[in-house]
Structure P
Amino acid sequence: MMKKVINRRKIQAEETKKRIFETARQLFQEQGFENVSVDSVVEAAGVSKGAFYVHFNSKDALAAILINECVNEVDLDYKSYLKTLHPATPISDILIALTGKIADVIAYTIGCDNMKVLYKAHLTKTIDSASAMSYNRELYKLFTEVLERGVQQGEFREDIPVDLLAKHLVLAIRGITFEWCIRYPDFDLRQQILDHFKILLYGLKR
């Protein structure tokens with residue numbers, strides 16, 4: 001009997017945690033991270049403030065988990081997207097398509113306000129954003145794999161290590177996205193990223 005009670009409480013606790021998490025995710029997406037308080041999260045989730053702090057140390061701690069989950073989700077989405085492209089597609093066209101997909105996710109799924117929060121987190125270290133910055137992130141691996149195919153097929157030059165090239169391509173996306181954040185809405189993120197990548201890829205071709 002006692003075991004059943006403990007299991008029931010454990011299930012209820014997990015359900016509460018999930019409700020808080022999903023509510024916060026929705027509010028952050030709709031209103032922006034800095035416009036959402038713990039009070040507004042618990043009110044929307046229908047739980048007590050104490051219940052929030054049972055599961056999360058702070059709003060920043062919750063945000064760190066959300067960032068990690070978002071990174072994993074979008075990287076999986078990018079990986080799935082690459083599989084939809086025809087195997088005979090030139091590698092440079094694959095890279096352009098991938099960067100266009102990334103630009104669309106940043107602009108229309110994540111949004112400018114949340115990207116500003118992420119950049120602020122990178123700078124101030126108030127939120128753990130390591131998952132978005134890690135060189136072990138799946139996004140770097142995707143670029144590396146595509147670039148390796150480009151080198152093997154003779155489309156790209158061989159004198160620069162592909163892992164270094166991958167880092168610089170992601171760096172370019174990050175820098176242009178920052179420019180988009182400070183110039184928003186008078187800046188076309190997708191077009192600027194595509195234009196920049198066409199220039200970069202021109203320099204990589206044999």
Structure Q
Amino acid sequence: MTFKLPELQYAYDALEPVIDAKTMEIHHSKHHAAYVNNLNAALAKYPELDFKCPTKLLKSIDTIPADIKQAVINNAGGHLNHLLFWKLLTTPDTSVYDGEIKEKIDADLGGYDKFLELFTAAATSRFGSGWAWLVLNAQGKLEVLSTPNQDSPVLDGKSPLLGLDVWEHAYYLNYQNRRPEYIKEFFRVINWEYVNERLKKSIEMDGCDR
């Protein structure tokens with residue numbers, strides 16, 4: 001199975017001024033592309049591994065040969081995390097926070113303000129490179145957490161609903177060392193309709209991001 005870099009469903013400048021066009025172009029066409037290429041190179045050593053999507057590949061990580069296991073964690077994680085990230089972004093201030101995700105956040109996390117506090121803390125406190133996440137756990141409850149590098153929550157049996165990339169390449173051209181400002185602005189470009197889709201998908205079925 002050969003994985004491919006997806007095309008974005010919007011122009012590189014569509015998220016300005018929150019995320020600038022040059023950052024989006026480099027992030028997508030260079031960084032994400034590198035994860036895809038490195039994942040394909042690792043899996044090429046074992047053509048009998050026939051995985052259809054990075055989600056299922058990571059869920060089966062204990063079956064992956066030891067010599068490529070870390071490369072798969074890094075690069076399948078990088079690929080999956082970015083597949084989600086691009087779809088979670090939309091034109092600034094156009095998506096309405098509503099629907100099942102709002103009800104679920106109210107029930108499980110105590111409301112939007114508490115979610116905002118928890119998510120901001122997870123993103124801000126991640127030392128070095130990594131991600132902040134809103135996930136659905138195995139008990140069907142929402143959690144906010146952070147993972148290092150390109151580790152995916154899928155590795156811990158959790159379904160990612162919303163993720164923020166806090167690697168410096170995701171924001172440095174525009175925000176330099178001002179990660180808290182980048183995190184604050186991120187909430188303006190969340191595609192809540194897609195988060196709702198992911199919540200429904202995660203509850204109803206074992207989805208597969210491609």
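If helix-only ellipticity at 222 nm (-39500 (n - 2.57) for each DSSP H run of 4 or more, over all residues; to 500) comes out at -13500 when worked out from the coordinates, which of P, Q was used? It traces back to Q. Computing relative contact order in percent (Cα under 8 Å, 6 or more apart) across structures P, Q gives 26 for structure Q.
Work out which structure the value 0.30 belongs to, where FRET efficiency 1/(1 + (r/R0)^6) of positions 72 and 160 (r between Cβ atoms, R0 = 25 Å, to 0.05) was derived from one of P, Q. Only structure P yields this read-out. Each of structures P, Q was scored by percent of Cα pairs over 24 Å apart; the highest score is held by P. Computing FRET efficiency 1/(1 + (r/R0)^6) of positions 32 and 104 (r between Cβ atoms, R0 = 30 Å, to 0.05) across structures P, Q gives 0.95 for structure P. Once distance in nm of label points 7 Å out along Cα→Cβ at positions 112 and 192 is computed for every structure in P, Q, the highest value turns out to be that of P. Comparing distance in nm of label points 7 Å out along Cα→Cβ at positions 16 and 184 across structures P, Q, the highest value is found for P. A value of 17.8 for mean count of other Cβ atoms within 10 Å over residues 64-71, calculated from one of P, Q, originates in structure P.
Read the figures in this text as sums done on the coordinates, not as results from a lab. These numbers come from a predicted model, not from an experiment. Cβ atoms are built from the backbone, for glycine too; each structure is taken alone.
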